[in-house]
Structure P
């Protein structure tokens, strides 16, 4: 979920300061521990509009996430589906889960867009 949010940061919010302070330590066998790997993953998430994490946080855990966008098109949240890696292949995640996740994000965005017309939400 964090990757799709980080990938959507506007250019003035340069990622360098964030990544300079990031502790890239292995949490599982496939955790990205090199800055260039993480930067490449963020670029992919930005280009593809989703992020798939495969056994990077915990052995056996696979997760796919998409952004939820406001009326201006900025990511204000993200939603994901997490599963055991044995329950679906990566291909099945992309073919079966991702379209449903995007559809759900679209429904949430529609509600946010309608609510934003009537309610001013204070910035925190």
Structure Q
């Protein structure tokens, strides 16, 4: 559900900002998909995927980032970089912030450098 997703994206953004990251953009959408959050951690660009799973019957939220999803995130990030050439030379990483459990008791897990670009 999109409303719930927006709530978890806002929670994740607040937590990452508390950790010192700076929000550059939220919900950047292309034909390949969407970047939930684009942030800076010092000089590094961080593309953040936020996931929520109520039940772990099909794996936890982190497990939902398949190879296909990773490829789409990478393609979307490349388009973001092309649209923002002032950031094109920065080092980049892909983080996943996952929330597992019912919305009112979901546990957060922040995985930095969740996957490699190639």
Matching 20.2 (mean count of other Cβ atoms within 10 Å over residues 64-71, computed) against labels P, Q points to structure P
With mean count of other Cβ atoms within 10 Å over residues 72-79 coming out at 18.1, pick the structure among P, Q it was computed from. Q
Suppose you compute percent of Cα pairs over 27 Å apart for every structure in P, Q: which one lands on 12? Q
Starting from the value -11500: which structure in P, Q was helix-only ellipticity at 222 nm (-39500 (n - 2.57) for each DSSP H run of 4 or more, over all residues; to 500) calculated from? P
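Read-outs: derived from the displayed coordinates by stated rules, not from any lab. Worth saying up front: this structure is predicted, and the values here are computed from it rather than measured. Cβ atoms are built from the backbone, for glycine too; each structure is taken alone.
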